[in-house]
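Multiple structures follow.
Please treat every number below as a calculation from the coordinates, not as lab data. Just so we're clear, the structure is a prediction, and the values are computed from it rather than from any experiment. Cβ atoms are built from the backbone, for glycine too; each structure is taken alone.
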Structure P
Amino acid sequence: MENRDIQKLSIERKEQGGRIRRPRSSLATVIVAAGVVALLAVAWSFLSRGVAVSVATVSEIYPSQLLANLSASGYVVAQRKADVATKITSQLVSLMVQEGSVVKQGQVLARLESDDAKAIADRSRADLTLAQARLQEAEANLNNASWDFERMKNLVKTGAVSKSEFDTAQTRYLAAKASLGAARASVRSSRAALASAEVALSYTEIKAPFDAVVLTKSADVGDIITPMGAAANAKAAVVTIADLSSLQVETDVAESNIGMVRAGQPCDIVLDALPGERFQGVVDTIVPTVDRTKATVLVKVRFTDQDPRILPEMSAKVGFLSRPLTREETTARVMVDSAVVAGSADSPAVFVVRDGRAVKQNVRTGDTYGDMVEVLQGVIPGDTVVLNPPENLRDGSRIETSGE
């Protein structure tokens, strides 16, 4: 009886080393749950993904930028420019201009020491006065000798005077006539000497050869000025002047492109010093030679209108236009790529990118320049718009941009 009870209390040994078997149904549940989560993640990713689009930026563009067949760089150069100097050697005693001074043709710019030239001119002037007085004396002597000679000529015929008296009157007449000729020659010589002295005196005044603006000042009061600046302490030019009405842009055009340039061709000019301004011009000269070292041809472009802000040696960019600009085309316009505009011709629209979504915006368009179209209303410069809107793009669609 006791043994039977003890056997009931014994512990049963489990098979396979004591490992406990788990239900297979719990593993299947985990696999199914993981699959559902993955599918939900894929679905969420697909549903949250935006429409892939390319974008562009609305810009302000000058029509001339789109009408330029060729562009080149160059510099503003005065076609009338002079280093004003002198033909004599002397000391600079007065300088009446400075950089930026506007001068007129014939205006005195500087004076050199002129005491010796003035003395020579005064002496020549006195010599001329003396020669003129002697000429008057010779004329009077000739008149007197002429009257006496004519009287003696009549009297000798009647025998009232001797032949010797007649000969004396004739000799005096011929001498007076010769003296008059000498006096006249002396006057001419004195006038020439005075003119030479006055020319030499004029060299002490340095004058402007044409209307211009003083660009640089090369000498100061006290400097020795010589025609060639040969002396070690001497200066040649006193000032450098330029006629600002003769300013042109000189630019080098590759000889392979020179066929695209013609005389009188309209041009658009942009100066680096005035980036917000555009100036109109025309091709003035195509220099008929090629620079073999650069394989370029020099082209000179004349400004249509003068502007006091344009200065020599400014760097410039020139656009050679396919046609002249109208008055309205001289100002910047809001433009976009024509591939941006969607909708019909009667109701054009664009998709503006805002907060990651495409917002449809009706616009009013204007002129077309190649691939660009003017937008008169609806967008502003700096707006980002969708380029080539896909068919599935709707107002408010989430988008993913692929670049501008």
Structure Q
Amino acid sequence: MTSPETQDPASQDAAESGDGRPDGGSPRRHVVVAGGGIGGLTAALALERAGFSVLVLERSEKLGEVGAGLQISPNAWRVLKSLDATEPLEKVLVKPDSIRIHSARAGGQIGRIPLGETAEHRYGAPYCVIHRGDLHKGLAETAMARPNIDIQLGIAIADAEEDETGITVEIQGSEGISSHHAEALIAADGVWSTVRRRLLRLPSADYSGRIAYRATFSTDQAPDLAGFTGLWMGENAHLVHYPIRSGSLINLVAIAEGDWHGETWSTPVDRDEVLQHFKNWPVTARHLLERPASSLKWALCDIRPGTIWAEGRIALLGDAAHAMLPFMAQGAAMAIEDAHVVARCLAEEPDVDEALLTYERTRKDRVERVMRTARENARIYHMKGLMAFLRDTGIRYLSGQRLLSRYDWIYDWQPK
């Protein structure tokens, strides 16, 4: 990791290991990645592996991830494995044995989806849960060990201009404005992407009408929850819990429908506000929500399918391209897949404009299907009355293997 000073590409080549040539032949091609989160760091690793030198520009003064848990499904794990990025994760992740499905209407468990060894045998890769910060730390450590990845902090992208030789990215740091010339700019700068709004002039993400309350508590308070993922569905709300940090913590996410009046998209709240949304729920579920003294309240936003991801030498990745509702647990996984595909397209196609359009075409149908599935799950989870009864009855009669197979099309995905 370096200071926020901008280097000339020629001096950067000289500073790289050896002569900056991936195979002793052609000089490395240069790419700028906006955003040092999970998507941005995975993109940097994939691009570096494909023979590029990468400059990662992160607006924050330090690397880190906001939030608690996330799920790494087999499709995402395969990409991380191909990038030699899984070793730091092995000590802190958890492989839950199942997803236990509960209904607030029915008062308890109505179904079980096997994970653990069943999922690993079915897909050839594990289904894991992990603290978001632990995944980010592992990716950062792996990226910083690679000689052709340069991560600069406290840097904001101000503008960019393309010409026949590439793209010049204007950046703002503590020492003023400077620029960096590269072949492409990959924007992995999140749901409120500056590149999306300022450079591509695309609409921002929209508030979905749903609020997420996120918290963690010690597994010592509920040791019976340490081995599985729990899903509770109810009228206009649902909650999910699973173990993280080697099983020492329980990650709890409660999602309810409501208006958002905060000045920021995330803010602390006390336990009473969360419980108000679940006041008529079964005691078992309410006891879960009573354990954390406070939570972070998040506005859930998404981007409607159909907008562009790439224009010229600029491409969007992850939430910047397709922020989605978390009801398929695929937001991070789709960003990780994006990273692999954009690196492959740039490596295989020397025409950068065409490479980035190929990346968009390759990814769009799959990602938008995941987005639609997440929206459909939101509807199903929050059903009430007769529809909730029919949902619960259907789940009771389906085997765990049948429930799992509904998502084979997601988890079977292979990096090429």
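Tell me which structure, out of P, Q, gives 7.5 once distance in nm of label points 7 Å out along Cα→Cβ at positions 235 and 395 is calculated.
Of the structures listed, the value fits P.
Next up: A value of 21 was computed for relative contact order in percent (Cα under 8 Å, 6 or more apart); which of P, Q is the source structure?
Q
Here's something else I'd like to know. Kindly point out which one of P, Q the value 31, 18, 10 was derived from, the read-out being semi-axes √(5λ) of the Cα gyration tensor in Å, for residues 51-138 alone.
Q
Thinking only about distance in nm of label points 7 Å out along Cα→Cβ at positions 259 and 387, which of P, Q has the largest value?
P
Given a value of 21.8, 68 for Rg and Dmax of the Cα atoms in Å, calculated from one of P, Q, which structure does it belong to?
Matching structure: Q.
OK, next. Distance in nm of label points 7 Å out along Cα→Cβ at positions 59 and 299 was computed and gave 2.2; which structure, P, Q, did it come from?
The read-out comes from structure P.
Could I ask something else about it? Tell me which structure, out of P, Q, gives 12.2 once mean count of other Cβ atoms within 10 Å over residues 155-162 is calculated.
Working through the options, I get structure P.
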